[in-house]
Structure I
Amino acid sequence: MRYAQILHNKVHWIFESEEKPQFAPNIVLVDITDKPDVQEGWDYDEVTGVFTQPIPIEPEPLEPTELEVISNYVLDVDYRLAMIEMGL
């Protein structure tokens, strides 16, 4: 039989065993013998008993603030001035 340990509504660990092990009562094990596609990291809905692949969240690109643009410009000017003063 194939089991999944569920932690924070995610498949934390998948293992095989002839019978369901007796762990501490707070450890949730679900029989996934008939669900061969389930993988570690998948989401688990404990109400419906349904496993789903996690949907990756793409971070939105951050636009630099006006202050960051000005600071970068000042740093660039300072760098170039230092290079000129050193004769490089």
Structure II
Amino acid sequence: MEIQLKELDAKGYAMARENKVRAGMMTYSIAGPELVIIDHTDVEPAFNGKGVGKDMLYKIVEMAREKNVKIIPLCPFASAMFKKLEDIRDVLK
């Protein structure tokens, strides 16, 4: 599974692909130099239950740590994952 991060203006996303097939996307808004808001997670039905959403979240968390940015998870999936996973809460706003 390959996960790429892309940003353009005040938006960004993590795109998951397997063998060039899109597996999912997690989008976020850049709310300032020290804050991003995860607003949506979408996983293709063929990839449900394979950890794609979690992998995309970890990629965004990795970026947040590198840039010293905090995350507000408005997306229900991301919010639930922050409640479940203690190891990523250091970037939670």
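No value in this document is a laboratory result; all are computed from the given coordinates. In this text the structure is predicted, and so the values were computed from the model without any measurement. Cβ atoms are built from the backbone, for glycine too; each structure is taken alone.
Hey, distance in nm of label points 7 Å out along Cα→Cβ at positions 47 and 79 derived from one of I, II reads 2.4; which structure?
Numbers: I: 5.2; II: 2.4.
So the calculation was done on II.
Of the structures labelled I, II, which one yields 10.9 when mean count of other Cβ atoms within 10 Å over residues 23-30 is computed from its coordinates? Walk me through the intermediate numbers first.
Details: I: 10.9; II: 21.1.
Answer for the origin of the read-out: I.
One of I, II was used to calculate Cα Rg over 2.2 N^0.38 Å, giving 2.19; which? Numbers along the way, then the final one.
On the way: I: 2.19; II: 1.00.
So the calculation was done on I.
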### Structure responsible for 11.9, with mean count of other Cβ atoms within 10 Å over residues 31-38 calculated and labels I, II on offer
I
